[in-house]
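Peer 1: Alright, structures below, take your time with them.
Derivation of every value follows stated rules applied to the coordinates shown; laboratory data play no part. Quantities reported herein were computed from a predicted structural model and do not represent experimental measurements. Cβ atoms are built from the backbone, for glycine too; each structure is taken alone.
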Structure P
Amino acid sequence: MRKLFLAYTTEFVLFAVIIAMSVVLAFTTDRFFTLGNGFDLLNISAVNIIFAVGLLVVLISGGIDISFAVAASIVQYVTALALERIGGGWISGFLIAAGIGVVLGVINAFLIHRFRIISIVATIATFNVYFGLLMFFTRGVSIYNLPDWLTSRVIIYEREMADGSWAEITLPVVVMAVCTLATWLFITSTTTGRQLYAFGDNPEGARRFGINIGAMQFIAFGWLGLMAGIAGLMQAHYAQEVVPNALYGRELDVLAAVVLGGARLGGGKGSVLGCVLGVLLVSITQNGLNLMGVSPFAFKMIVGAIILVAITLSSARIGNLVPVFATRKSTGDRPAERGES
């Protein structure tokens with residue numbers, strides 16, 4: 001049990017914090033601990049979780065990307081225009097969105113690998129280039145005339161509540177679950193996933209071991225591009241419109257959640273479970289503040305604090321901050337060591 005705790009310290013701590021926060025909000029608000037609010041949290045968090053599992057792969061590889069939310073905005077717009085011209089349904093939508101997303105992610109990888117640019121610098125540049133091009137060509141005009149199949153709500157499960165309202169699980173939650181499972185299988189059950197961990201933990205050692213550095217970067221940023229494309233399509237479906245700057249600023253919330261979930265900014269560490277819990281904790285915090293009538297600006301301050309805490313914890317294992325579980329057993333458990341000395 002102790003080994004299990006030490007292996008998943010971050011996840012255990014996050015889960016405990018989520019439970020504690022939920023209990024507090026259940027007593028301080030009337031709506032938090034309801035099925036409808038719980039389903040709403042899942043529906044609202046779905047896009048961020050899709051973003052997060054993509055960003056997790058990049059962080060594991062030792063990189064960082066802050067352009068993915070703007071890339072998703074481009075995907076939304078281009079996909080909507082393409083579907084308007086060629087028609088199609090969900091399969092066409094997913095293929096177009098995923099393809100454009102991968103291309104935008106690969107552009108980041110190419111700049112980083114070919115010109116030896118630090119990933120955060122490269123993605124700051126593409127963040128501004130992508131957003132500038134998007135606003136220049138769209139002139140900030142939103143698209144409301146989307147295909148019926150894209151705007152029609154796909155309800156997977158629904159239940160009528162006592163007050164006459166409906167609690168619903170919609171398509172983005174299912175897509176999020178598939179993306180989460182695919183990412184987990186990718187980083188834990190494939191040779192490439194293990195190579196990404198090795199590369200992020202020790203790039204020079206990975207290079208000497210024969211791991212293709214360029215391939216690792218293209219795969220990591222391509223995977224994030226794929227997730228960004230899918231997330232962009234799901235955002236358009238959920239919002240039933242395409243607004244050029246709707247996802248602008250979402251990257252910091254997702255980054256805070258992923259790093260809070262245990263992903264190390266230096267690379268080589270991170271789990272899908274911790275990533276999902278991190279996003280849920282941030283979403284629950286925002287939801288709780290809204291239900292309590294707290295100003296939305298307070299949430300931005302909390303996200304900033306979360307980033308600071310997460311960066312601190314990414315530099316030192318959380319286990320080291322929990323001496324009861326992280327330190328070695330008491331001296332009474334080590335008689336053999338003293339006897340040998």
Structure Q
Amino acid sequence: MKAVVNSESLLLLYKLVKDGKYKILVKGGSVKLIVEDLDELYQVEIAEPYNGYKEDGTLTIPTEVFKLLPKKTSLIIEDEVIKGMDQEIKIDIEQSCIKEIHVDDEKCINIPNFNKLIECKFATAKELTRPVLQCICIDKNNMVALDGYRMSVRSNKENITDEQILIPEPIVKLLRYFTKSDMATIYQDAEHIKICIGWVSIICKRTKELQFINYESLFPKEHTTKVVIDAQMLADVCKKVTKLSNYNHGSDITKFNFGKGSHLITKIQGLEYKKYFKSIKEGNDIEIAVNPKYLVEALNTYKGNVTLYMGTNIDPIIITDDENKKDLVLPIRLMRNEK
């Protein structure tokens with residue numbers, strides 16, 4: 001085989017999947033870098049777009065090679081040798097079998113605000129008890145993630161898809177590497193789903209047996225309190241409380257009081273910390289208990305003012321820019337002796 005490969009592409013392949021089977025594939029005039037995770041649940045492909053020096057063949061790459069690769073240079077691949085400007089790596093191992101996954105390209109959708117979809121990732125479930133909650137759902141013009149304690153929805157002006165699409169957990173966990181990507185394309189057939197971000201493609205099996213939750217029913221239909229507040233200011237206050245709680249192994253419960261003087265109160269090992277902040281309130285006064293970590297994760301995606309909508313102190317809190325971003329955080333129901 002013969003090919004010219006950018007070392008940055010190979011290093012990106014290893015960054016995306018640290019523990020897998022790696023291969024350079026030259027076939028029919030195209031050069032692909034492929035990695036398959038060890039459980040054979042998904043593959044990542046990187047296409048090398050400009051390559052006039054090629055001859056069909058394959059080369060399996062052991063993980064040790066990635067630690068020897070130079071940065072930001074072109075590498076010449078000839079048979080079992082990777083050549084750089086001042087080095088050569090000869091690979092003498094048995095070629096592992098990676099069955100390349102092909103996805104029908106006829107059925108596709110474009111996601112014009114892909115970075116907004118990635119914003120939802122923080123609200124996906126971390127545990128394995130409900131696999132569907134580890135997915136991100138694309139439903140008409142909405143991109144949705146939820147874990148039972150909070151929910152994140154990002155909306156597009158126009159419909160993205162006519163039928164609901166679930167982005168599986170193997171793809172979701174890699175999205176953090178593409179936060180600056182504005183657009184992506186999704187292809188799917190009966191068995192697999194493929195998401196293409198520039199020259200990178202991530203392919204895995206579809207989660208056909210999973211049904212996403214009726215998320216629209218989770219939003220309260222009415223509210224009695226509306227609060228306008230600076231998102232970054234409130235996030236900074238919550239971060240301070242969270243750090244203090246973690247340092248002292250304290251409670252994750254913080255009470256927010258939205259009244260004449262908006263403030264929060266948290267108690268940590270015999271200390272009571274009260275912090276006042278500016279806000280504009282309409283409607284009823286309310287005291288509501290929340291895990292500040294959840295507020296921080298939601299507020300970090302906003303700039304400027306946000307609006308909080310609340311009903312009773314056990315109804316979900318809606319955080320929104322009143323345009324295309326909406327997050328929901330469940331309050332903590334306090335026992336009588338905690339009030």
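Peer 1: Supply the structure label, taken from P, Q, corresponding to Cα extents along the principal axes in Å with the calculated value 74, 45, 34.
Peer 2: It was calculated from structure Q.
Peer 1: A value of 0.45 was derived for FRET efficiency 1/(1 + (r/R0)^6) of positions 26 and 58 (r between Cβ atoms, R0 = 35 Å, to 0.05); which structure in P, Q was it taken from? Intermediate values should be presented prior to the final figure.
Peer 2: On the way: P: 0.45; Q: 1.00.
Answer for the origin of the read-out: P.
Peer 1: Volume of the Cα convex hull per residue in Å³, for residues 170-289 alone was computed and gave 189; which structure, P, Q, did it come from? Provide the component values of the computation, followed by the final result.
Peer 2: Working: P: 114; Q: 189.
Only structure Q yields this read-out.
Peer 1: I would also like to ask the following. Taking 22.5 as the value of mean count of other Cβ atoms within 10 Å over residues 98-105 derived from one of the structures shown (P, Q), identify that structure.
Peer 2: That value comes from structure P.
Peer 1: Right, something else. Work out the source of 32 here, i.e. which of P, Q gives that when relative contact order in percent (Cα under 8 Å, 6 or more apart) is computed. Before the final figure, lay out each step's value.
Peer 2: On the way: P: 32; Q: 13.
Among P, Q, the structure yielding 32 for relative contact order in percent (Cα under 8 Å, 6 or more apart) is P.
Peer 1: Out of P, Q, which one gives 3, 10, 16, 13, 12, 12, 10, 11, 8, 3, 1 for P(r) over Cα pairs in 5 Å bins from 0, in percent, for residues 202-273 alone as computed from the coordinates?
Peer 2: Only one of P, Q returns 3, 10, 16, 13, 12, 12, 10, 11, 8, 3, 1 for P(r) over Cα pairs in 5 Å bins from 0, in percent, for residues 202-273 alone, namely Q.
Peer 1: -3500 is what came out when helix-only ellipticity at 222 nm (-39500 (n - 2.57) for each DSSP H run of 4 or more, over all residues; to 500) was calculated for one structure; which of P, Q is it?
Peer 2: Of the structures listed, the value fits Q.
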